1. Of the structures labelled P, Q, one was used to calculate FRET efficiency 1/(1 + (r/R0)^6) of positions 91 and 235 (r between Cβ atoms, R0 = 25 Å, to 0.05), giving 0.05. Name it.
2. Work out distance in nm of label points 7 Å out along Cα→Cβ at positions 27 and 355 for each of structures P, Q, then name the structure with the largest result.
3. Identify which of structures P, Q gives the largest calculated value of distance in nm of label points 7 Å out along Cα→Cβ at positions 123 and 379.
4. Could you tell me which structure in P, Q was used to calculate distance in nm of label points 7 Å out along Cα→Cβ at positions 99 and 163 as 2.3?
Structure P
């Protein structure tokens, strides 16, 4: 993609990277690969694998030079352990910059946490490079939603000062949704950020989704991803309990993944004898995509606190690639995208009764919804491919590096 001459030299700072199993790790790894394949010299400073990795045996990144930062472990021991964990990456990343000698055209640092942005700014100054800040969630508000810090303490107030400073110091900001871009512009008082959606690689679209022509005898609704506080999967168990009391024996929920609430969910399922909910562990992304394609229906929601409305979960695009009906408890741009196909059903993310009702509605109108949901896949192919997002990002990087 680059014209003949000196390749664009990019240093990416991200705490999460392959083989971590997170939306950030996929976003950064797939983007870095595309940039390297299209003429950029790409370097990465990342944390040691620490987030749900699946026993991959090789960290070889070929043409991409990767340095790893040893992290202080965070095992849920309170907010200060949480902060020390992220500070260890910030300080370690700055130290690792010496393993990437010479000047760079641009440093792209992906946050949250904002400590990554601080490291990115410091390294950009050291390398005499432009500083591009990538925002995937509004922090520190997202940390409050996740139960990691309080919104009334000194830590939160300090983080808000750092947030505003980083927005103003960045030569360019990228983010994952339009409401997020509006928010960042209002806080920074500067040019609106560029939106680079959490998309999906074209290679994972595979073959066309087969049209469903026969009403299934039972409906299994799949959730796949993180099982944390923000996902509030207790709502699914409440809905399952409602369906059980209704004596519905044909609707079931399958939860696949890992996270801090997984054990709690398993304990509640046993305690409440919910035979209509099953929990399974992590699977590689390729297998996750196949599960999505083979599913009858999917579901996702986030805590409804105003902060999460500004983002679009990466699962939205993974789910849409499957071409199946989606039950969703999301608001903002994510809800608008999912409402387009006509094959997806909204429920209030705080209302278990409504989730149960939508599941019954899904079962009743399954063939009609399944046919409409085929449009989900077409929308991803037309508008939300990783390759298109990476092309846009490269144009931004090239423009910023020439300022």
Structure Q
């Protein structure tokens, strides 16, 4: 794990603090995934009293503290054992532990105006806690509720709690909102709010990044592509490896680590590199926090999910640093990228299509630069953190009204 720390930008004022609800944010994970990075920016800029409650100790707790966010941890016991693919029986067995955790959280929630759940497991506990404390609950849905992401029991429980306990549901994309409705969710509760970004952080002078990265990788002037995502099968890193076989001079930087029990897939990737004879061209760098610098150092950023992506933070980050992006044509990616204008889209899992897209940008540097510059301009306009925070403030104010 890299020792670099996440940027600590100046807080953004998002309105009259007297009108902003006091919010108790809840997240199940202590790791730094996309949902947690989103919450980090929200909580650290919230202009009124707020607190973040996690279900475990870890890196997320550390960076929240570094941003001067009030953070605490409660134990949820057996409730932590349920997951996306758990059967109904597993949820029933976790019921007593879930209720105990909900009562713990309710004691904290009484000091706030609103419970804001930032993940699926946190939502179940948070919704129950909000009901006990007689507070409204908002669920920030960072996922796509489809069978490719969640088991039947998880989808049904999420929809039940959303329809019966949530005052509002914040969806990270139109794709996420559509899947929520299709699964039976009450569409009247949905507000689509994209992730926001400290765009000024990505406007630093990163002209040195490519030379420094290539020197460290010892890849010289060879074409260099990058993948920036947690290592998970549905993220599709294996598709990039298969494409690399047909790109004999290209090197690949893989930044990310397995989370949520996905270590077996990470081992499969390492074995696949050996089998395909790619050991000298694939560089696994694990979890890093200096993502902007590393992205600026590669020629192209690849996002290769084989299942629909709810949003795609790394795609926006790549755009903000001025790197051309190739992404899978599904889910939230269609809302971020207009094909051939501010990026390229390929069919999920299509190795030949991915190869063709990479070669197109490699052989046409002028076009690649034009796409990257257009993407950078659009992303700065669409995803500035101040406007996104203002939207969330409005949602929360509506929830407590």
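FYI, it's all coordinate maths here, none of it is from the lab. Just so it is clear, the structure is predicted and the values come from calculations on it, not from any experiment. Cβ atoms are built from the backbone, for glycine too; each structure is taken alone.
1. Values: P: 0.05; Q: 0.45.
Going label by label, the one that fits is P.
2. Working: P: 2.4; Q: 4.0.
Answer by largest value of distance in nm of label points 7 Å out along Cα→Cβ at positions 27 and 355: Q.
3. Numbers: P: 3.5; Q: 2.7.
With respect to distance in nm of label points 7 Å out along Cα→Cβ at positions 123 and 379, the highest-scoring structure among P, Q is P.
4. Working: P: 3.2; Q: 2.3.
This figure was derived from Q.
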